[in-house]
Structure P
Amino acid sequence: MSVWKRNILVVLAVLVAIGGGAYYWFVVESHMPSDAAFELDINEVRRLADEMPGNKPAKIQVEQIGAFSFPSTAVVAGDGWKQTAMPVFSYQLVFPDGKTGIIDTALSKEQGGENLGGFDADAYARMSKALGAARFVIITHEHMDHMGGISAYPDFAQIAPVVALSQEQIDHPERSGVAALSAENSKLLTPVVYDKYKAIAPGVVLIKSPGHSPGSQMVYVRKADGREVLFLGDVAWHFRNIEVLRERARLVTQFFLYEDRKAVFGQLKALSELDVAEPNIAIVPGHDGMVMASLLSEGVLSKGFE
C-alpha cells in the first residue's frame, strides 16, 4: 500500500473515531453522575398538604391538547431513532365546593405551529374557559407547552390575580419562547417565592426542582380520597427516564433545553427511590401517554374539564 493511501486511511479512521465519539457523547451517553442528589422529603410534603385548612381536591381532570413527536433518543438517551409521542396535557383540580385549580395550560395551535400534531381545539377551548374560572393557576415550568395557555388567554388582566407563577418562572421569559409574557403582563403578577416546599391550597404542595429549567417545580396533590399524585412537569418526559435512570440525549439538553443535567439526574434518582418506597404515589411525567392511559383506567384521573 502506498504511503498516501495509508495516510488517507489513517485520516478517515481518525474522523470516524471522532465522529463515533461525538455521537456517543451527544446521543447515547447518559450515566448517572456519582454526586447527583436531590432531597425529596415526602413526609414533610404530606405534612404541608394536610396543614392547610379546607377540603382537598375531590377530582383531578385532564385534557390532552395535542402532541409532539420526538426521536426516542431525545426522550431517553440511547433509545434509538424511532419516533415517540409526546402528548401535551393540562390538569384541573376540582374541590368539593366547586372551585377549581389548573396545573399547566398546554399551548395554542399558533404557539405549537406545524410541529404540534393532533391539536384538539375543543379541549383547548375547555381549558381556556377553565382558566377564567380557576381559583389558582400554576405551571410546572416556564416552557411554552406548559404555560402557553396563560400567555394566549384573551384577557390576561382578568386571570392575572390567580396566576401563581414562581419568581424564577417570571424571571426567565427567554425559556418560554413564543409563550413568553410581555413585561407589562408580568408586572400584573404577584410572584410565588419559596425555598423548598410551599402549600398553595389544601392538599396541593409545590416542590422546587430547578434543572430542566430555572423555574421547574413538581406539584404534589393529595385528593380527598387519600390518593396521592405527583406531577413532575418535565423533570422526566416519560416514566422510562425514572425506570432506567437515563436523561434526555445531551444533544437535546445542552443545545436546545440548556438543562442542568446533574440536577435532573439527582431528581430522577430521588423519584426512583420514591417509587420503590411509596409505590402507591402516582407519578406523572410531563408527556407520557402510557402513564396517562393507566391513571385514567384506574380512576386516579378523569378525562375532560368541567
Structure Q
Amino acid sequence: MYAVETNDLTKRYSKKAYALKNLDFTIDENEVMVLLGPNGSGKTTLLLILATVLKPTSGHAEVMGLDVSAHPTHVRRLLGISFQEARGFWRHKPADILRFHANVCGVPKEKRDTLIDNLLKDLELWDARNKLFMHLSGGQAKRLEVAKVFVHRPKFAIFDEPTSQVDLRGKRKIWAQILRLREEGSTILVATNEVREAEFLADRVTVLDEGKKVVCDSVRHLKDSITGGDVVELEIDTPDVQTIEQVLSRIEGTVKISNSGENRFKAHVSMAESWVPKMTDVCYRNKANIVSIRVTEPSLDDVFLHFTGRALREDTG
C-alpha cells in the first residue's frame, strides 16, 4: 500500500479552468516526495485535496489507505500541513501559538515546553517568542508556520513552499528538521519551485506542469535522463591534440566535444560518472596527462526545460 495514492484525480474550477487533470500520483511510505513546478502548475491544489481542504471534481485520492472524500476526519488525524501563507491569530505570540497547536494535536504535556523551546531556538524564533504575530517579519511568520508541523510530528507531513521568504541559513535549518521527521518515520510531501530545495530534500521529484504529472523519479535519474546534459571541462597535456580529440569523441556517452585551444576541451556527455573513468583510461593509453578536470551536471531547472520545453525560472519570475 502506498502512503498516498491518487487515480485520475481532477480539479476543475470552470469548463476550461483545470487545476489538476487526471493525475495519477503515489508516495511511498517514509519518503520525501517533492512536487516541482511553477506557480499555477497545480501543486497547492493537490496538497489541499490531500489535506481535505478542497474536494476533487472527479477521481480518487487516498492517504494511508483512507479515501480523503469519504473519511476526511480520519485523514486529518494522520496529517499536519504547513500552508503557503503563514496563519496565526494576529494578537497571539509565537510561543502561545505553538502551545495551542501542541495541545490540539495531543502532544503530551510533559514534552510540550521542551519541544517548543528547542524549536523556537533552532528556527531562530527565540528572540521573537513574545512578539505579537502581527509584528513578525515575513520570514519569522513562515518559520512559525512550519514549526507547527514540527511540534505535531504527524504520520503524514505536508509543506507548501516551506522556506519562501526565509534566508539561506534559515532554509537549511528547516530542511534539516524536515529530514529529521523522515528519519522518525513520517511520510513527507513538499511543494516548491526552488530547485535547490528540491535537490536537497527529495527522495523522488514529481514535475507538475499545467495540472499534469510530466515525470517522476529520483533527482539522479532525472538528471541522467538528459542526453549530453553533463559537461566535462578538461585540460590535457599532450603533443597530439587532434588525436586526443578524436579518441575522446569515440568514448561511449560522448554527445559533443570541442577544443577551445591550448589543450582545453569541453565534452557534453551522458552520465559523467561513468564517462570520466573511461576518459582517464583513454588518456593514459595515449600518454596524455590530465592537468585539470571540472564536471558540471544539469540542474533541476534543466530537467524541467527538458521535459516541458520551457524554463521553470521564467515562469516563477
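Values in this text are rule-based calculations from the coordinates and carry no lab data. Remember, predicted model here, so these are calculated numbers, not experimental data. Cβ atoms are built from the backbone, for glycine too; each structure is taken alone.
Points to keep in mind about this one:
- Which of P, Q leads on relative contact order in percent (Cα under 8 Å, 6 or more apart), largest value: P
- Top of P, Q by percent of Cα pairs over 24 Å apart, for residues 118-253 alone, largest first: Q
- Read-out Cα extents along the principal axes in Å, computed value 86, 42, 36, structure in P, Q: P
- Entry that produces 6.8 once distance in nm of label points 7 Å out along Cα→Cβ at positions 126 and 246 is calculated, selected from P, Q: Q
- Comparison across structures P, Q (criterion: mean count of other Cβ atoms within 10 Å over residues 22-29) gives the highest value for Q.
- Source structure of the calculated read-out (mean count of other Cβ atoms within 10 Å over residues 46-53, 22.2) within P, Q: Q.
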